[in-house]
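Several structures are given next for inspection.
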Structure 1
Amino acid sequence: MSVVLPTHNMARFLGEALQSALTQTYPHLEVHVVDDGSTDSPREAIRSLLADPRVHFHSIPQSGQGPAKNVALRASRGEFVAFLDADDLWVPDKLERQLPLFVRPEIGVVYSDFERVDINGTPIQTFRGPIHVGRITNELLIENFVTGMASVVRRECFDQVGLFDETLPMGIDYDLWLRISTKYEFVYLDHVTYLYRYWGGQMSRNFAKRLECAILIMKRLLDANPGLVPRRIENLAWAHTYTYGGDGFFNAGQRSKALSWYLKAIRTRPYYWPAWRQLAFWALQPLRDSIALPGRSNRDGS
């Protein structure tokens with residue numbers, strides 16, 4: 001069992017993350033920590049843990065998540081691989097619960113439930129998406145519901161579909177899941193195995209770049225697998241993505257850009273009600289803003 005743990009300037013969390021891997025109730029593992037050009041001395045932060053023969057430390061110039069994870073993948077030897085971000089945590093029985101679910105060679109990924117925590121590790125509200133199992137390419141194209149750090153992957157999958165795409169600045173997990181889904185089944189474990197630390201310094205909050213990468217990933221999957229996804233599912237996936245784009249720009253105050261994305265969704269799937277709902281909300285915004293509450297001034301907004 002191999003664990004891939006990349007870090008970039010996360011030394012303050014790294015020791016806790018690594019400890020959560022080393023204290024798994026399933027002990028037969030190796031952990032590959034990859035320092036992706038950090039400036040905060042990650043080796044020093046985990047010096048006491050490096051004495052554990054299961055820990056392997058690699059340093060590379062800053063290259064991004066894809067290259068960092070691939071360094072660990074190429075160095076690892078386990079039949080199964082799991083991923084852990086340096087600012088997150090595993091629960092102690094994660095591997096013990098997930099590994100037995102690889103009961104058939106067709107199963108490539110076992111993913112699980114997760115919980116969000118704040119910067120101090122205190123649980124906060126967790127929003128969960130849909131759950132699908134088996135051959136999930138259609139559902140996954142519409143929405144990414146597989147959480148990377150909550151997943152365990154059969155190594156054979158990488159031999160079949162390749163490693164992480166090092167050209168993508170974001171969305172590398174989504175790209176990998178889509179590629180694996182064309183050849184393998186996914187299984188879900190209804191148990192929290194992963195604690196996702198939600199805080200202000202995360203790369204995943206760059207909405208525009210995430211949207212751009214998602215569209216590129218979807219296009220490449222469809223181009224590489226003609227006929228795999230039914231046309232109605234493809235249109236639904238694009239409508240969902242365009243509406244997601246509209247929501248993001250609307251929330252950012254870019255109303256005209258949001259409108260264009262909602263219209264793209266409707267042109268793709270004319271009866272896609274989430275886009276129509278958002279359009280109605282957008283159109284009625286000036287009316288709501290002009291209505292004063294009873295007994296209040298309409299000029300000063302009070």
Structure 2
Amino acid sequence: MDWLNYHHLRYFWIVAREGSLKKAAARLHVSQPSISGQVRELEEMLGERLFRRTGRTNTLTDAGQIALRYADEIYGLGSELVNAVKQRPGAETLRLHVGVADSFPKLLTNVILKPAFDLPQTVHVICREGKIGDLLAQLASHRLDIVLADEPASTSHGLRTFNHRLGESGITFCAEPKLAALLKQGFPKSLNGAPALLPAENTALRRTVENWFQRAGIQPRVVAEFEDASLMKVMAADGKGFIPLPSVVMADAAESFGFVAIGHAAKAKEEFYAITAERRITHAAVVAITEHARKRLI
């Protein structure tokens with residue numbers, strides 16, 4: 001078995017965080033060649049290049065990004081260990097690792113996570129966004145405490161996980177004020193041929209909206225499709241088209257992006273789930289956020 005040299009890892013970590021060998025050398029009070037040699041030995045042990053030269057700067061490779069994520073956790077835990085042993089303030093810090101499916105509304109994520117920061121003890125939240133399959137794999141290996149998703153985990157993933165339904169929300173169509181004012185007239189038929197910005201086809205929200213379009217006899221003009229819901233909102237705020245949003249986040253979206261509601265998709269609902277690796281939720285922060293979400297959602 002290859003053993004990781006944490007001295008080499010620390011030098012790599014400082015270089016990655018500082019952004020250059022020069023700054024890292026100044027922080028560590030050692031020469032640049034010394035740091036470079038330590039990083040090179042780590043690369044040889046891992047069998048991967050961690051940095052690539054881009055002009056006069058070093059940028060992280062894909063392997064370097066992975067190494068940095070682990071180094072952040074390793075040295076973060078090391079700091080907690082010192083605090084716990086020395087009984088410094090922060091010794092009771094609770095770490096909460098949250099996976100957020102890329103199709104899950106980010107405004108709703110913010111609402112759901114708020115109770116974690118109101119607990120008596122300090123909570124350090126680490127959020128990771130990604131594809132649901134990747135997040136469930138991390139959950140099963142206990143690298144995540146909870147995954148937030150807009151659909152339950154499928155048994156097809158072959159992983160032992162448990163779905164906890166948080167609730168549901170109606171769907172509201174909205175846009176920037178000028179377009180919204182135009183489309184409000186004669187809604188929902190006004191959406192026929194109107195420019196639409198929609199979530200990617202593999203998302204639960206897209207399927208719900210498409211089913212509603214079909215029932216209502218609506219055929220909008222799809223201008224763009226997005227896996228990144230944040231980018232969809234940015235483009236909608238720029239007037240590129242109307243978008244569907246869970247009604248529960250409409251007020252926050254109006255405040256953040258200036259959206260105005262066009263109308264509601266009658267009888268269309270989007271569901272939300274917390275997925276855990278254990279049937280019974282015991283993590284204090286997970287208990288807090290799931291209980292709050294069930295009160296906030298229908």
Quiz item: Taking distance in nm of label points 7 Å out along Cα→Cβ at positions 45 and 261 from the coordinates of each of 1, 2, which one would give 3.2?
Solution: 1
Practice problem: Check the numbers for FRET efficiency 1/(1 + (r/R0)^6) of positions 37 and 229 (r between Cβ atoms, R0 = 35 Å, to 0.05) across 1, 2 and tell me which is largest. | Solution: 1
Practice problem: For relative contact order in percent (Cα under 8 Å, 6 or more apart), the calculated result is 17, so let me know which of 1, 2 that is. | Solution: 1
Quiz item: The value -0.93, -1.15 for log10 I(q)/I(0) by the Debye sum over Cα atoms at q = 0.12, 0.15 Å⁻¹ was derived from one model only; which of 1, 2 is it?
Solution: 2
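Bear in mind that the values in this text are calculations on the coordinates, not laboratory data. In this text the structure is predicted, and so the values were computed from the model without any measurement. Cβ atoms are built from the backbone, for glycine too; each structure is taken alone.
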